[in-house]
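Colleague: Some structures are shown below for you to check.
Nothing in this text is a laboratory measurement; each read-out follows from the coordinates by a stated rule. Since the structure is predicted, the reported quantities are computational estimates derived from the model, not experimental observations. Cβ atoms are built from the backbone, for glycine too; each structure is taken alone.
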Structure 1
Amino acid sequence: MLEIDAEVDDEVAALLRQADQRYTRGRRRLVAVLQTGGGPLTITQILAADRSLPQSSVYRNLTILEEVGAVTRIVTRDDFARYELAEHLTEHHHHLICSTCGDVADFSLDARAEASLDRALQRAAEHAGFDIDTHRLDLLGTCASCPAVS
């Protein structure tokens, strides 16, 4: 079985406990796959990473983990959503989403660029009378594996 970072394991357990949910072996395995997956994963990719996970359980457990705030679902233009551990369990990052194939890749900004983005978003939010909790930045375009659409 893949190993889960102890801090992540404890935080997921606490989130589930708060929602009166159990942290089952299957949920632990799912969290381990998401933690070691290298980016947002489709259900097909999750099942390939741990063949002991029954597909029906993966769907059900992803829904529960998303409801308690441990998992984030990323919807793209293709038929497959991708799943990853929530940012508060990992690190703040953004996504490159291919509009052609639906692939999703994580990227991070350096601290200076992130601070500049935070200031710009805060100004926009204040102008609209909106309080920001956090932000997500998804860049849509075409990945290097897909032919450019003209």
Structure 2
Amino acid sequence: MNKHVVKLTDTQRQELEACINKGKLEAYKIKHANILLKADVNGPGETDEKIADAYNCHTRTVANVRKRFATEGFVRALGRAQREVPPTPRKLDGEAEARLIALSCGDPPEGAGRWTLRLLASELVRLEIVESISPETVRQTLKKMS
């Protein structure tokens, strides 16, 4: 028996069928609608394994959709899980970005013809603006600012 039970109302069932029949939604939403319809205890009430086989997805996907329906509601179950926080915290805040731009607009260090991404990254560390930073992060920040 599944931990999270899907029990759809008639209105919810009609909305899901309309989503599937319309075919204008993102593919994952249509898949989630199909999963909810198959998992409904008032309907087929299929197992996660059967549903996963029918819609060519992992059983974990089915379990996650069930769980979101039970804990977060009907609308959230159709969508994807949202991250609470970014995967890694940002290295540069607004003030540090401003200092990077000012640094890149200034004269390069003695012995260098121009600022390179590596030079900018090492200078940010030397000035103790950040503990560490990659040249790629510097590039992305400068590109975003241009």
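Colleague: A value of 4.2 was derived for distance in nm of label points 7 Å out along Cα→Cβ at positions 17 and 129; which structure in 1, 2 was it taken from?
Modeller: 1
Colleague: Separate question: For which of the structures 1, 2 does the calculation of Rg and Dmax of the Cα atoms in Å, for residues 89-136 alone return 13.2, 37?
Modeller: 1
Colleague: Same structure, new question: If helix-only ellipticity at 222 nm (-39500 (n - 2.57) for each DSSP H run of 4 or more, over all residues; to 500) computes to -13000, which of 1, 2 did it come from?
Modeller: Of the options listed, only 1 reproduces it.
Colleague: Tell me which structure, out of 1, 2, gives 16, 45, 21, 10, 7, 2 once P(r) over Cα pairs in 10 Å bins from 0, in percent, for residues 9-96 alone is calculated.
Modeller: Checking each candidate, the match is 2.
Colleague: Where is FRET efficiency 1/(1 + (r/R0)^6) of positions 25 and 113 (r between Cβ atoms, R0 = 41 Å, to 0.05) largest, in which of 1, 2?
Modeller: Sorting by FRET efficiency 1/(1 + (r/R0)^6) of positions 25 and 113 (r between Cβ atoms, R0 = 41 Å, to 0.05) in descending order puts 1 first.
Colleague: Same structure again: Given a computed value of 28, 22, 13 for semi-axes √(5λ) of the Cα gyration tensor in Å, which structure among 1, 2 does it belong to?
Modeller: The read-out comes from structure 1.
Colleague: I would also like to ask the following. Can you rank 1, 2 by FRET efficiency 1/(1 + (r/R0)^6) of positions 41 and 121 (r between Cβ atoms, R0 = 30 Å, to 0.05) and just name the one with the largest value?
Modeller: Top value of FRET efficiency 1/(1 + (r/R0)^6) of positions 41 and 121 (r between Cβ atoms, R0 = 30 Å, to 0.05), among 1, 2, belongs to structure 1.
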